[in-house]
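Given below, in the form of structure tokens, are the structures.
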Structure P
Amino acid sequence: MPQDVLLTYEGLRELQEELEHLRSVGRKEAAEKIKTALSFGDLSENSEYDEAKSEQGKLESRILEIESMLRRAKILEEDVVSETVQIGSKVIIKAVARGAKPMELRITGYAQANPAEGRISDESPLGKALIGKRAGDKVTVEAPKGAAVYKIVEISSGSKKQ
């Protein structure tokens with residue numbers, strides 16, 4: 001049975017916008033590239049055509065992926081205040097190592113995860129370690145360089161209404 005895709009309202013909106021863009025602009029651009037490549041003649045030695053068809057395949061695959069994710073979307077309640085870390089929580093953690101600066105993270109479902117923007121999946125090693133913990137708790141996460149220990153400084157709801 002397919003797994004639910006956990007999304008915030010913001011994540012749902014982002015996926016819907018991406019899907020609309022791919023269906024309208026993306027498909028139009030892909031068709032134009034194929035048309036241009038066809039004008040170069042012989043398809044057996046036409047790398048531009050092969051490239052354009054490959055890009056079209058990737059585009060259609062992403063469209064199908066987003067459509068599937070939207071069908072399985074489960075919207076997270078972001079205003080729920082909890083004393084424990086859960087999906088949707090904003091968490092401030094600090095590595096126990098000396099001189100480490102606090103990091104603010106948001107625990108999300110895999111579809112919204114983007115570590116560069118501070119959004120980590122509940123399925124990631126750090127996300128799994130944080131789920132269910134309280135402020136003041138320490139968690140240990142296995143990393144390529146060895147175990148990393150973090151202390152949970154603060155937990156808040158993921159809502160931007162705060």
Structure Q
Amino acid sequence: MSYNRKNKILEIIQQNEVETQQQLVELLSQAGFKATQATVSRDIRDLNLIKTGSGMGRNHYALPPKTENKISDRFKKILKETIRSVRSAENLIVVQTLSGCASAAAEALDSASTEEIVGTIAGDNTILVIVDSKDHVEAIVKKIREIIE
């Protein structure tokens with residue numbers, strides 16, 4: 001599934017300074033994912049990855065800086081196709097996803113740069129969304145449900 005591969009790409013670029021698409025293809029292969037350079041190129045575009053400079057004059061792939069409060073259409077699609085349920089307790093929201101899709105869905109939630117969301121923690125199929133106050137939980141749950149319905 002492309003979401004598992006995209007999830008792995010996010011993990012790889014957060015742990016490594018990946019400079020080329022070919023290097024990303026090789027790292028994916030080492031992680032057990034077969035992908036061509038063309039597939040990786042599409043995934044990079046879908047994930048809105050950018051090239052950014054490191055301290056040594058080299059460029060590597062990274063997530064774009066969070067500048068707006070709107071979830072992109074690509075991230076909405078990820079949420080819509082992967083989320084199975086949304087529940088809340090106090091200032092926490094638990095989001096259940098398809099197996100292997102939680103990191104990609106968490107990144108989609110994080111991309112919204114919603115001030116009320118303090119952060120997310122993703123496992124394989126579960127995301128813990130930490131909200132700054134239980135007063136804001138209902139509005140965040142409503143937004144997520146509107147996207148996935």
Structure R
Amino acid sequence: MLNLTNIDNKVQLGLSITGYEFPEQAGDNWLMIKVTVAQAEKVFESADPALQTTDLVDLHDWFECLSSNRLPRYSRLTFIEPCLEFEFLAHEESTVRIAIKLKHELKPAFNLEQFGRASENWSIVFNIGKTEFSGILKSLSLAIQYYPIRYKI
């Protein structure tokens with residue numbers, strides 16, 4: 001779904017969907033989100049039902065606005081599960097700066113090393129250009145098709 005490298009090229013973040021939380025339940029709209037963080041020799045992986053299928057649509061709309069040089073409805077995109085958050089920080093010429101925050105179950109056990117300092121707060125800063133936006137939007141569109149909203153029967 002997302003594969004990004006932070007602004008100072010020291011942290012790689014991968015977010016992917018591994019499936020519905022309960023695939024056998026027709027009304028289950030929770031998605032298992034796998035987070036992979038690599039920083040120097042340290043690697044963290046965790047999976048959590050952090051997003052619902054409707055959140056994929058919100059994420060797509062949020063990134064679509066930013067890619068079109070428009071402000072999204074909300075600068076900070078949060079979800080029912082508070083372990084993942086997206087935040088618009090700035091627009092700089094041909095790039096958009098965002099932060100992706102990892103908390104609770106999706107937060108690595110080691111400190112984030114960014115901007116020459118260590119922090120327990122996992123707010124990873126990324127610059128996203130046209131090429132990255134294209135990949136993100138395509139990936140989210142495919143995820144929305146592959147994991148549609150399932151209605152309770």
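Bear in mind that the values in this text are calculations on the coordinates, not laboratory data. Worth saying up front: this structure is predicted, and the values here are computed from it rather than measured. Cβ atoms are built from the backbone, for glycine too; each structure is taken alone.
If volume of the Cα convex hull per residue in Å³, for residues 30-85 alone is computed to be 116, which of P, Q, R is the source? Numbers along the way, then the final one.
Details: P: 116; Q: 152; R: 96.
Only structure P yields this read-out.
Quick check on the output: 1.8 is distance in nm of label points 7 Å out along Cα→Cβ at positions 22 and 38, derived from one of P, Q, R. Which one produced it? Mind dumping the intermediate values first?
On the way: P: 2.4; Q: 1.8; R: 3.6.
This value belongs to structure Q.
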Entry that produces -7000 once helix-only ellipticity at 222 nm (-39500 (n - 2.57) for each DSSP H run of 4 or more, over all residues; to 500) is calculated, selected from P, Q, R:
R
Which entry (P, Q, R) yields the derived value 42, 19, 12 for semi-axes √(5λ) of the Cα gyration tensor in Å:
P
